[in-house]
Structure 1
Amino acid sequence: MVSFEDFKKLSMRIARIKEVKDHPNADRLYVLKIDIGGEEREVVAGIKKAYSPEELKDKLVVVVDNLEPATIRGVESQGMVLAAHDEDSLVVICPDKDISPGAGVK
């Protein structure tokens, strides 16, 4: 179990995907340039099987933005795009209405 105090340490915000590139060293990964309210970052996301670059560009997604950077197959990722999956599908978590990048998720 995770305590509520530990959960509160996570910072989740809305980000807009500005650019989608293939990861140079992995077939299943994208390198995404995201805007989190005026701050741009790169994140590595394992969502290539589920989305084309055209489907992701300009999409609003939920990200965890206060993770320590991690190098994933040679590319630094500065956050994590949240997604849900089951046996058949993978979907990124998105707001159902338009909201500004940088908005907090509670």
Structure 2
Amino acid sequence: MKVYSGDRTIDGVKVTVDGAPLDPSVNVMEFSKNGFEWSYEGPEPRQLALAILVDHLGDKAAAMDAVESFMRAIVANFGNEWEMTSDDIDLALTALDGKAVA
């Protein structure tokens, strides 16, 4: 099971998966040139949502389909420090499945 975590440090934001830097997945879609952010809705949190989903799902199309709802429901609500496991992501995606995306 993978562990995704994020922290705001004096040097900026740090996002890892199992301790290694998370690939921003700009090869799939570049929402922001400014890297990752969270705790609000916008291009940087959308980039983080995409990166988490691409890494977790291993399916670029499925990640793109879920990115908006995952960003709004999950990433926009992260605190300064956060951690999610693969199981947490699966639960979140299951809960979001079938909900209308505004």
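A short reminder: the numbers here are calculations on the coordinates, not readings from a lab. Note that the structure is a prediction, hence the values are computed from the model and not measured. Cβ atoms are built from the backbone, for glycine too; each structure is taken alone.
List of remarks:
- Value -12500, calculated as helix-only ellipticity at 222 nm (-39500 (n - 2.57) for each DSSP H run of 4 or more, over all residues; to 500), assigned to which of 1, 2: 2
- Among 1, 2, which structure scores highest (criterion: distance in nm of label points 7 Å out along Cα→Cβ at positions 14 and 94): 2
- Which of 1, 2 yields -0.79, -0.88 [log10 I(q)/I(0) by the Debye sum over Cα atoms at q = 0.17, 0.18 Å⁻¹, calculated]: 1
- Which of 1, 2 yields 1.6 [distance in nm of label points 7 Å out along Cα→Cβ at positions 22 and 86, calculated]: 2
- Answer label among 1, 2 for the case where mean count of other Cβ atoms within 10 Å over residues 30-37, calculated from the coordinates, equals 20.2: 1
- At a computed 1.19 (Cα Rg over 2.2 N^0.38 Å, for residues 6-61 alone), which of 1, 2: 1
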